[in-house]
Structure P
């Protein structure tokens, strides 16, 4: 590593750091002689730098002496807050100091951005030579501890490698929670060894609605797939190495038609012929839900025992149990459900759902985990230790936070990335509200008027990616990017009020960020609109503003 005198022009970092200043003296250049000194607690970043950054720029990064010229030094300083870091690039060396191992890793992600788009490739493309860095000092740390994205693989299955790539993209944007939506009416995606039919039957559907559920088009190709238990272990380990927590979601008691198709006895057999049910091939809200029986409780305890083994507490302290969009008509017609309501002295079917979820809240708590669910779990009474994903606007999150429950803000009106990005006719399978890059950039996770005490219960925020109209990785890329970059800045950076945010400056930084996404191979929506191959002419969407789509 050599000293650089290339100036102190500040590059277009994203998310924007808390503070970035030109440092006195010269900068530095990373080259074949650059060494790497990794202190205690920095092993994950050490490996990532050698494999990912070193692989992109042809830097071997042999072991070096901490603080020596020509060395990248990684250090944990517990005096810094968790996930915070300092990055210094001056006088021929790089120093990354984090408040914890995650902070060191986020500092390394910033170093990657400083090195330019080629640092985001999988192999070097430039001639041999160094990579110059300006002399800067960056002090940075996140606004929220929960900065997440939910990926629905139940509606359209994504192969394991696509999930691992998704984790890399989250890490590149300093997002630290991966909400993994694994089960729904249209597919069961996780191997449960004691219940093999969940994947033998529940992971496949014979055909798929093409477009919105009102479309008359069908894709007659059978669709399905699942992750083996070893696949899940690999995904969890890969996430942990990038300081990303994984929140598995197993939907109950609604959104369960795939499970009932595999094991009909899980359904309300005294209200409907569950033996005739198949994995659902369309979208919307299925009327079929789990029976509130002891046998159903034992079945899902067995499922969750394997889930907890696959998602260790240090990576997955929360388990998401859905609890949303649960029509109660079958329970109203079911003598078994009505008898359960009477035996428990419950007020109605909403209270029965609350009882169902309270059971698993107690079950998870006894095993050192926490339940989180969509904001419908507020109906009928919220389980004591549960947290809420507030998706139907701010109201559920406000009510939960004011009542002392932890909340993750993910309102569909702002951060459902399956919603269309423009009102024009070329948007592929347009769904829901128009939410532009600027709209996402002006999203504010903390609702106005929230009391200071309630605000402390807002764990953070996440963007949700429902895949009814995303049949493959390219479609996911198009819907998610570039908007996830704006969301990442909202979740990480300490931005002013939405109306005061400098969107023009963000757009300027996005110009540099598009080059990074290009290097990563992300099939994002270009600023000028979809490319011809990204359009889906003639496929019905739901381009109606103000009409909420259903998950």
Structure Q
């Protein structure tokens, strides 16, 4: 077995790894994601940079539904792939929504008919147990706490229970927190890495070490409460642009929590949801949160996705069916605006008993643009570039009574990134700013434009909602210290770092090597680049450091081959 990293290396979007064993005639992918905002995104998203023929790929293992991991599955089928996509049921349901949206509203090269071609297999995989994909080829998944349905995936080959069986673990995107120290409202903690020969670890926040305050749900809600206090005082609008998967649902929970905890203070505010995609994801979330699974093969039945932290926060018991049903009822009031059997809940603490539906869905956006506050509008498009945010923000940003709270990372190239830069300036400095914030349609035509000096609203950023683990959490995830003392729990032959900018990968590499030294073990860490080619996964020394002279020779030969390839391309052109 060998692996080639198709993407992303030194980038954060476009996840795709190609594994093959020519002797056994295996050829398959782990993830097939769309690039977003990268310099060569257009060519990548048309499949022009794939080193494989889609018709030769037998199947895809999908770690989760985010578009940067799933977004090119329709294009893969459009170009000849005929195999199945293996994933969890939650991942399939969410991915179908996101891929249809991408086909309709983005610059994706495929259409909805291509989305319908996907052959999902969301029934075969069983959590914690190797699932056969071919003779002596298996995949084993474990939840990783990133979004609903997301998992890490370990690929194993060779006869089961044979000491010669080998494996490589793919982290997918690892969520924050740990058991009894969960960060986000709904999802259970990530399960630590499985024992493996090699591992592929994401590095999105590989240089970030969050403070205890940034991990504290109480601090996150206190930020929201301060913003609610402001719009009550100004009778303005709090606009929260949000990503539709996970982020929107987490913010809905926190706002509902604040209203239940302080109904006299925040119950007077109008709460609106304007995100058709988030509404669809919320329905899927409610369905999936009720799933249960047998834990550790010991006959114990536990929620598959719903975390104990939600029950603890509401004073509900974590091992009682009646309390579990009460928690689901509260989730339904939060995400669907209603509860079957009436809205009143009689179990749990005072907050649980005072919980009620607060969100209404926006049905006529134009009519509500200039309605009075105080009100909160949770709107689609976390980067503010399109969706409902592109209609609301040009109107709301001109008033000092309003607040815009960005709820996640926005690159400087996005509208959200531009707003954050302006949010850090004093009013007098905004007056002197000569730039403008521009919203464009898919063809690049200007829809709205605001001069920086005309933006009067308060602009801020909410923290604590990231669904990615930081450096500390990634290191803890890959090195299960308890298992390491018994000779397992960490990748024995090496770790590949992908899905992160080079600065993030470099910082995480240093942290992983330091942790390995602390544990008294040796685990090579590799940051492959796009010229790395194939890595032999049968060779335990595949990542062993090269002698410097050998490295120089190899780098020189690579440079010569690249130059010859460029000459040939020019001749062909």
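Tabulated data for the structure shown
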{"quantity": "Structure from which 1.2 was derived, distance in nm of label points 7 Å out along Cα→Cβ at positions 30 and 54, options P, Q", "calculated": "P"}
{"quantity": "Label whose coordinates, when Cα extents along the principal axes in Å is calculated, return 79, 52, 47 (choices P, Q)", "calculated": "P"}
{"quantity": "Structure with the greatest value (metric mean count of other Cβ atoms within 10 Å over residues 206-213, set P, Q)", "calculated": "P"}
{"quantity": "When distance in nm of label points 7 Å out along Cα→Cβ at positions 166 and 190 is computed for each of P, Q, the largest belongs to", "calculated": "Q"}
{"quantity": "Top of P, Q by FRET efficiency 1/(1 + (r/R0)^6) of positions 326 and 430 (r between Cβ atoms, R0 = 25 Å, to 0.05), largest first", "calculated": "P"}
{"quantity": "Mean count of other Cβ atoms within 10 Å over residues 70-77 derived as 26.4 - corresponding label from P, Q", "calculated": "Q"}
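No lab work stands behind these numbers, since they all come straight from the coordinates. Since this is a predicted model, take the numbers as computed values, not measurements. Cβ atoms are built from the backbone, for glycine too; each structure is taken alone.
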